[in-house]
Structure I
Amino acid sequence: MTLVSENGALRVAVQVTSDGPVATLTIANPRRRNSIGDSGWPQLRAALAEVEASDARVLVVTGHGEDFCAGADLSEGGSRHPLANMHVVNEACLALHRLSVPTIARVDGYAVGAGMNLALGCDFVVATHRAKFSEIFVRRGLSVDFGGSWLLPRLVGMHRAKEMVLLGAMLEASTLHELGVVREVVAPADLDAAVDSLAQRLVAGPPIAIAQSKRLLHDAFEVGLERALEDEARAQAVNLATDDAAEAGAAFFEKREPRFLGH
């Protein structure tokens, strides 16, 4: 992986690779545990847009080497006003949230600050037993960002979210697994196999229906029941017009597994 160089200093690189229908987005800044500086957030947003425009059916988000992402690289100063910088960060967060394909965070080592919220912003989190998570912002004199104020209360409840954010403690992957945030905790040697197994299960699903369901779930806390039911009806009308729905019906009657093509 080639890193972007600026005045001889290593900067974060964000790279997307593909293995059939599974895309992998890798963040690399090895000297700083894959933290992301000002130059990295536009790369992250562009990489997510690249995935959205591709034929990928699943995205794996990971870090280079033995760490996931240590959040923002505060050593990389920018020329923009801090509020303008945060708007760029927010655009990357929104690009992840809006991605129509399911996402898996492959977490080893540190996932702290914005790195923790990058992981939690994915649809699934698979982590090693040595992974460490922290809403570390308060220990840096900062408030939570990269969507943490929105994500955490929905994932773990308000009081637990306050505990994580206001204390900034380092958390084991097993703790987040008990809270239902991390799907699976495995040995480092088993991480790739666990992620690949989950990715293949998602690839085998109907991509249009999965995208519709993902959007409905994201909107769940923003709408009332009447609106949710109407949104479900519209989504179902889209699904029933697809070849995948017809394939599912045929497979049911023929007593075989369906083969979904996303048509």
Structure II
Amino acid sequence: MGRKPRVEFEGAIYHVIKRGNNRAYIFESREDKEEFLKCLEAANDEVAFNLLGYVIMDNHYHLIIETKEKPLQKIMQKVNNAYSKNYNKRHKRTDHVFGSRYKTLLVNDNRYLLTLLRYIYSNPVRAGIHKNIVAYSWSSDCFYRQNIKKLVHIDKILDMFSKNRVATIKEYQSFMNCKDPTQNDKDFYEKGLVIGEEDKHNVRHEADRSNKETLDEILKRVVANDEIFHLIEAGSRKRFLRGDKISYVKMVVEQGYTFNEIGRNIAISATAANRMV
């Protein structure tokens, strides 16, 4: 049976995984990891894509890439070929550096971007290298925590929390420090072709907001009466409201609203909104 074709289109976001040949260590030294980052940066010298996140382990890497006009295949070919030549030259070898073709999963729903980022950052924790995400040096986590706008395109994900960078970074840190069972869900984040709703991948364009319900209109459809509507909108934390809040958040996310917009509408943080889905 032939390989399934990759789902590729401009503006798509992918989780990319590539392993060393026979799972051999190919990023064992500091120099190896630094050289790979240089290859990533060189491949994006014309801002051909947005690198949203990365983790470099000893025998494989994870990337989250948002494409523009250049296809993902061309991007990855440039990155992997450059690193392979560099690695073989430095280590005086001629064998294959990487194994079979890279694995990609289309991230078809922005709801999973934050949890995917936390999932790849948790690789060193799952491997027993460090006890927490922030302790590992070879991921893009530091770019987000320190608001560094170089190599990694941090705005797309941070803007899901807030436009206020000080508040956003606190929300980001809180989210990354949160214990979540999805951090270990390898089947969801590494298997298959799509993360999210597969049957929507050909229509993932910006929604026409003129045809979209407002946040308040959706909330009124979800709740039973005006009293509950006003309690939720005012940010009430009464326990009996939780079911309606979860239904509301899931519904508005489906219509393309960000967690930051949702949070502002019902007086909760973007992180709290994200946890509800």
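Tell me which of I, II gives 20.3 when you compute Kirkwood radius over Cα pairs in Å. Please report the intermediate quantities before stating the final value.
Working: I: 19.4; II: 20.3.
Going through each structure in turn, the value belongs to II.
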**Fill in**
Working back from 0.45 (FRET efficiency 1/(1 + (r/R0)^6) of positions 118 and 254 (r between Cβ atoms, R0 = 41 Å, to 0.05), computed), options I, II, answer is structure I
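Tell me which structure, out of I, II, gives 14 once relative contact order in percent (Cα under 8 Å, 6 or more apart) is calculated. Walk me through the numbers before you get to the answer.
Numbers: I: 14; II: 18.
Considering all the candidates, the number was obtained from I.
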**Complete:** If Cα extents along the principal axes in Å, for residues 14-109 alone is calculated for I, II, the one returning 39, 27, 15 is structure I
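Work out which structure the value 2.2 belongs to, where distance in nm of label points 7 Å out along Cα→Cβ at positions 54 and 238 was derived from one of I, II. Don't skip to the answer; put the middle values down first.
Details: I: 2.2; II: 5.1.
It was calculated from structure I.
Bear in mind these aren't lab numbers, they're just calculated from the coordinates by the rules spelled out. On a predicted model such as this, the values are computed, not experimentally measured, just so you know. Cβ atoms are built from the backbone, for glycine too; each structure is taken alone.
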